[in-house]
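Structures incoming, each one as structure tokens.
What follows is calculated from the coordinates using simple rules that are stated; it is not laboratory data. Only a predicted model underlies this, so the values are computations on that prediction, with no experimental measurement involved. Cβ atoms are built from the backbone, for glycine too; each structure is taken alone.
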Structure I
């Protein structure tokens, strides 16, 4: 009993230290965005601002030429939303096929699909760019929306979740004359909402935070997502960290909001066993 309490104390202390390590830099960045440049230079590492100002946000949001932050924000919002919807459509249907349908070579194809997860994504950059260039998608949102729609990990997670749903539901529906598509839409889809919420969270945040691929694809300032825009912002305002902090804070707002509303389903679905069991 005493050993167990000691383990709990050690674990709590460790988690507290990790939380401080993560939260303090975030708070410092947030408070810095509300400081003037002169105060930052004068006060140095002081956490809270002496005078709270909105000048950094006003300067960024009013500049529509060299750093169109608002345009970048909505570009990222469009790309991340469309990519998420496409992923949900493709992944849910693919997982349904691997989990419920019987066809020749199904298990071998699924095994090959999982084997592709062993290769790092950076290996695909050159061939992916060639394909995107051939389709005429360079410098367009489609270069970020379409590639990766059928991610192997997402298909695996949804399939594992579906496998926990008894096939008795499918058989009962088939007796009533339901087609496979109706079974998917009326029975399976409502039951896999928790894992689809997790996929939505992962996909949206991954698409929103993607940095390397949009930096390769986009060269038009007006079409850039906010991650590429922040890189440009850093080059222009390297001597003004207060502006950079304000831009970074604006960039994290959507991912923070989506996680805030989806965390319940995220925690429930980590065991991949939230489906209906017999």
Structure II
């Protein structure tokens, strides 16, 4: 029995473990599906526990949904091999050893969005107009929402960390809400998270700029995973679009086109280190 004192996100992990008929996976070692804390644990659980349940039935073994309070603790656990399957951004994937990309989101452009509150005047994206402005990010290592947005502004002469007032709010939800409520001038996010906000929140923000696209979000597995398990996982992910139940899971996740097979080569050119404090590029 789950204690009422435990936080909801902790109870969600237990629910993920119990996906599927009771006793169906007796004696089978669970796979831990680690999801980068892009949003609150509750929001991620709502999206990923149905996917874990579907994959558990396809692979005939329990799959445990897991996340972490922040990016740093998530990566520390990943580096210790605490997760068997990972859903994380391309930049952090390139920092890991012992994992390889086997699938990716399909049809969701991996771009950074610069957003502001409806009705707030921002002006041109120049050092003069943005000097001293507050800007919220989910985490320093959020690839699209932070690093790609900072690079976009750097290319226009704006060094965010020295000329603006950046704050880090741990999740995409918090950034979007802070912008919608007018608590900050600007925010960095990406389409997948913005699309999942309630219409009333989305109506309060507007997109100021979009970055160039990068490689789509990967799903990676430990190098030691058996080839047959990897193949079954890939087939289950690709096959989601082929059933009514699978398409319902994808609609809930805001990934209508589903997943595609991925190769580690697709992520070979992701820079290991981006330097948002570097001098801006000159024409």
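What the table below lists for this structure:
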{"item": "For mean count of other Cβ atoms within 10 Å over residues 175-182 computed as 20.8, the structure of I, II it came from", "result": "II"}
{"item": "Distance in nm of label points 7 Å out along Cα→Cβ at positions 87 and 151 - structure with the largest value, from I, II", "result": "II"}
{"item": "Identity of the structure behind -9000 (criterion: helix-only ellipticity at 222 nm (-39500 (n - 2.57) for each DSSP H run of 4 or more, over all residues; to 500), calculated), options I, II", "result": "II"}
{"item": "Of the structures I, II, the one that 25 was derived from, the read-out being relative contact order in percent (Cα under 8 Å, 6 or more apart)", "result": "II"}
{"item": "Test item: Rg/Rh (Cα atoms, Kirkwood Rh) calculated as 0.99, pick one of I, II", "result": "II"}
